[in-house]
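Derivation of every value follows stated rules applied to the coordinates shown; laboratory data play no part. Nothing here was measured: the structure is a model prediction, and the numbers come from that model. Cβ atoms are built from the backbone, for glycine too; each structure is taken alone.
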Structure 1
Amino acid sequence: MGQLDQFRETLATYRKYGWQLARVLMRPGALAELRAATGGEDFEAVAAREFPVDAMWFVRPAGGGREAWELRLVNESPYALFELFEPDEAEEDREDVRREMEAKMKERVNGEGVEGVEGVD
């Protein structure tokens, strides 16, 4: 299965449970595959940005007015990081947490390794 197929399969699974695609992170090879397939850098109308790990950000409403965000590694070995944001939390603070989650994802792939994923810089 090609990497774009894995992205599509992951998206379909999350959509079944009410998640919306918010951001797309792609390694250079996956981004090149996307460009070749679509002629652009959008995946399902969301701009993809280059990143050392293939991952997708999903968002959905949660109880109490909170917002759930999940960063999902796009790989055959499922791995995800999850965070709940309070309704009064500043966007700048939310973005700091999301950057930390991206760093943890890279660290996870580098440090412990994830089956089927090469280490990244």
Structure 2
Amino acid sequence: MEAVAKHRYLGTSPRKMRLVIDLIRGKSVDHAMNILHFSQKHAARDAEKVLRSAISNIYNKDEETRIETSDMYVKEAFVNQGPTLKRLLPAPMGRAFRVRKRSNHLTIVVATKSKN
């Protein structure tokens, strides 16, 4: 069984978010939560919220059977680029520099380990 959680239009650049997401891809949920909780990166806070949401979604999907977090792992985690806001920053001698404020879409898929 698997569940998906998405967070769209996050206000960090996709490159910075990918650094955090690459740390948790394929790890168990307990280990991934520890990595995100104690990470110094600002993007780790948003990633932890999305991971908690994915865990909650898998619990809500099948309420009769209680799934332990030790039996779950991060099956997929990826970051796509969102829209870029273009702003102008005043520069010397009447010029203007373009500032690109990037955003991203974060998707985390959590699945249970099969007991074969």
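Matching task: 42 is the computed value of relative contact order in percent (Cα under 8 Å, 6 or more apart). Pick the structure from 1, 2.
On the way: 1: 19; 2: 42.
Checking each candidate, the match is 2.
I have 2.5 for distance in nm of label points 7 Å out along Cα→Cβ at positions 78 and 102, calculated from one of the structures 1, 2. Which structure is it?
Details: 1: 2.5; 2: 1.7.
Among 1, 2, the structure yielding 2.5 for distance in nm of label points 7 Å out along Cα→Cβ at positions 78 and 102 is 1.
Looking at structures 1, 2, which one was mean count of other Cβ atoms within 10 Å over residues 14-21 calculated from, given that it came out as 18.5?
Working: 1: 13.5; 2: 18.5.
Of the structures listed, the value fits 2.
3.4 is what came out when distance in nm of label points 7 Å out along Cα→Cβ at positions 46 and 70 was calculated for one structure; which of 1, 2 is it?
Working: 1: 1.2; 2: 3.4.
Matching structure: 2.
Have a look at 1, 2 and say which one yields -1.26 for log10 I(q)/I(0) by the Debye sum over Cα atoms at q = 0.21 Å⁻¹, as calculated.
On the way: 1: -1.26; 2: -1.07.
Answer by label: 1.
To which of 1, 2 does the computed value -10500 (helix-only ellipticity at 222 nm (-39500 (n - 2.57) for each DSSP H run of 4 or more, over all residues; to 500)) belong?
It was calculated from structure 2.
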